[in-house]
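Just so it is clear, none of the values below were taken in a lab; they were calculated from the coordinates. Keep in mind it's a predicted model, so treat the numbers as computed, not measured. Cβ atoms are built from the backbone, for glycine too; each structure is taken alone.
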Structure P
Amino acid sequence: MISCSNPTNKRAVTLEELDSIQAQDKIVLETFVPRRDMLTAAEIIDVADCDNLSCIQLYMKNLSRDFVYGKKDEYYAAQRISIKDTAGNWLTLPASTFYVDVNPQATWRVAHTVHTKEQRDNLLNEFKNLDFQLADEGYYIGIKSKQQRYVSKKYPDKNLYVTATFHPFYMKGIYDNKVTWPCYVFEMYKGR
């Protein structure tokens, strides 16, 4: 039997007791560890309905385990990832970013940027499962890259634009400097 001493009661702690304590600590720790690296398609659609900052903040407060507040209109995934840029350098950054615009004249509402093709494929599949289908492709307002526009009969007031780019959403937040890795941007616009 292997054991270690406990200085408060001079009693040895058994391996079983130590395992039990570590299991309890793990349960407590897991309540603080981020569970995911991006919003779901349904969450993006829901939060796009917010038309004021209070609504956005309240919505994102419920996701505070997974997303941290950056500025008034920016949220970052608490989970970090390491990715290789085009020069072969490894970068560690938030797994995704989320931006909102609540200005009355804004045509868009939310923009969610992910950093791996796997994330992009998973999120795009979620939108497709919500009946979003490719409507057209081209250069639209916002990002200066070719975008695919998706629409859904279930959500006639929403247009989803998806693009791969080295110039993500208005070069804000972590994208202030030169971006040397491919980003995948999901923008939700009001229906047109």
Structure Q
Amino acid sequence: MKIEATPLKDCFILHDTVHGDARGYFFEAYHQKQFADATGLQINFVQDNQSRSQKGVLRGLHLQSGEAAQSKLVRVLEGAVLDVAVDLRKNSPSFGQHYSVELTADNHKQFFVPKGFAHGFVVLSEVATFFYKCDEFYNPSKEVGIRYNDVDLNIDWKIPTNELLLSAKDKVLQSFEEYSKSIGV
């Protein structure tokens, strides 16, 4: 496993070492000690989640607040997505910045999104199966989010806006400015 830093503090891309032959392939998807040695982060994942969505589905930008904040390790099992993380840690040098990476079933990349980041993805292929590990349990009472089309964040989702499919909840999330005021920035 190779771990690559991104421009956002504590946010990493994991590149799996895939061993393949005529039978198929094998790779070690996660190794806690290697991850800790490379990043300096001690993460204990407690919940795995999986979703399947059609092209144009955008889920996000979500995060849990306070002690329910989650770190996530995300990957794609089928298809392709554009995955986006936004640093919302008010004392971080990368506060308000975002980073995106294309995750596909073929490239086997994983994206580590630390606590205090909003996270979202959009499906680029006809369908995608998305899998992620979390280090805290889901707590709906602590869930908050930022609108996907926030003008200050200016995220390029790689899909025309009129082709995006969003939940009713995701259409009415707060702006980055409103979120920033709520945390005293």
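Given that Kirkwood radius over Cα pairs in Å, derived from a single structure, equals 18.7, which label among P, Q identifies that structure? Could the numbers behind the result be given before it?
Values: P: 18.7; Q: 16.9.
Value 18.7 for Kirkwood radius over Cα pairs in Å corresponds to P out of P, Q.
For which of the structures P, Q does the calculation of mean count of other Cβ atoms within 10 Å over residues 122-129 return 16.4? All intermediate terms of the calculation are to be shown ahead of the outcome.
On the way: P: 16.4; Q: 18.9.
Source structure: P.
Work out which structure the value -2500 belongs to, where helix-only ellipticity at 222 nm (-39500 (n - 2.57) for each DSSP H run of 4 or more, over all residues; to 500) was derived from one of P, Q.
Q
Can you spot which of P, Q the value 0.10 was calculated from, given it is FRET efficiency 1/(1 + (r/R0)^6) of positions 26 and 50 (r between Cβ atoms, R0 = 25 Å, to 0.05)? All intermediate terms of the calculation are to be shown ahead of the outcome.
Details: P: 0.10; Q: 0.75.
This value belongs to structure P.
Can you tell which of P, Q yields 17 when relative contact order in percent (Cα under 8 Å, 6 or more apart) is derived from it? Intermediate values should be presented prior to the final figure.
Details: P: 17; Q: 28.
Here the read-out was taken from P.
Name the one structure among P, Q that distance in nm of label points 7 Å out along Cα→Cβ at positions 42 and 106 of 2.4 was derived from.
On the way: P: 2.4; Q: 4.1.
For distance in nm of label points 7 Å out along Cα→Cβ at positions 42 and 106, the value 2.4 is produced by structure P.
When you work out distance in nm of label points 7 Å out along Cα→Cβ at positions 58 and 146 for each of the structures P, Q, which one comes out largest?
Details: P: 4.3; Q: 1.4.
Result for distance in nm of label points 7 Å out along Cα→Cβ at positions 58 and 146 over P, Q: largest is P.
A value of 18.8 was derived for mean count of other Cβ atoms within 10 Å over residues 34-41; which structure in P, Q was it taken from?
Values: P: 18.8; Q: 13.8.
Structure P accounts for this read-out.
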